[in-house]
Structure I
Amino acid sequence: MSVYIHLAAALWVLAIGAFQLASTKGTPRHRVLGWSWMVAMMVAALSSFWLTSHLDWFMGYGPIHLLSIWVIICVVISVSAIRCGNIRRHRGFAVGAYLGTLGAAVGALAMPGRLLHTYFFT
């Protein structure tokens, strides 16, 4: 079940993130979608801890889980930055988290044995 929660949150993150990057910033729509995006980022990151890694470093956790920790940090810093009016820091951490998620998605598609790879290539 956690894999489907993770997948749904990650798909929302990828879709809304692309839209957010292309749309006007600072609008009410940007704020509402931004909050939903941040929540989805946290759901995707936190749900990953219930998924085991093929590259088991410690008790089923692998290098991809380091990205999950980094995403949680990015979300906290990004939300904190925008609440303090630091748009530059907010943008940097939000875009960085999005690019990291995009990289993880490409990795999940490219790596044999991963669920997304199995769905698309077998």
Structure II
Amino acid sequence: MATYHLSVKFGGKGQAANHADYIERKEKYRDRQDLEYSAHGNMPEWARDNPSHFWQAADQFERANGSTYRELEIALPRELTPEQRLELVQDFVRQEAGERHAWSFAIHNPKASIDGGEQPHAHIM
């Protein structure tokens, strides 16, 4: 049975780098085993190979009351294969971010607490 979930979150100054580490399962989050895929794009040249530099700069240079990122958290259908989920998220990011906005995304697939089945979802910053 399909479940639906969409949330939009805003991150304030000092939260972007940590949240990027969380969705990409880096640093203190590396022991989590539910990362299916992660990617980034449209980064400036100085962050092209390491999006962490971009998110750290967002934290450092944003106004004190500013927003360093926006995130969409979207449930993905269990019925799709991992390849289909990836294609769906990539198409969405291409459509929404275009060539102008820097982005990072990750697909997580933890076990659902209720039925033990897959619980695939995407985090798009």
- relative contact order in percent (Cα under 8 Å, 6 or more apart): greatest across I, II for structure II
- Tell me which of I, II gives 2.3 when you compute distance in nm of label points 7 Å out along Cα→Cβ at positions 52 and 76. II
- Re mean count of other Cβ atoms within 10 Å over residues 4-11: value 11.5 computed from one entry in I, II; matching entry is structure II
- Item | Among I, II, structure where Rg and Dmax of the Cα atoms in Å as derived comes to 14.9, 48 | I
- Which structure, out of I, II, was log10 I(q)/I(0) by the Debye sum over Cα atoms at q = 0.22 Å⁻¹, for residues 36-107 alone derived from, given a value of -0.92? I
- Query: Which one of I, II has helix-only ellipticity at 222 nm (-39500 (n - 2.57) for each DSSP H run of 4 or more, over all residues; to 500), as calculated from the coordinates, equal to -9000?
  - Reply: II
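One of I, II was used to compute P(r) over Cα pairs in 10 Å bins from 0, in percent, for residues 28-67 alone, and the result was 30, 35, 22, 12, 1. Which label is that? Each step should come with its number before you reach the end.
Numbers: I: 30, 35, 22, 12, 1; II: 24, 38, 34, 4.
The read-out comes from structure I.
Values in this text are rule-based calculations from the coordinates and carry no lab data. As the structure is a prediction and not an experimental result, all values here were calculated from the model. Cβ atoms are built from the backbone, for glycine too; each structure is taken alone.
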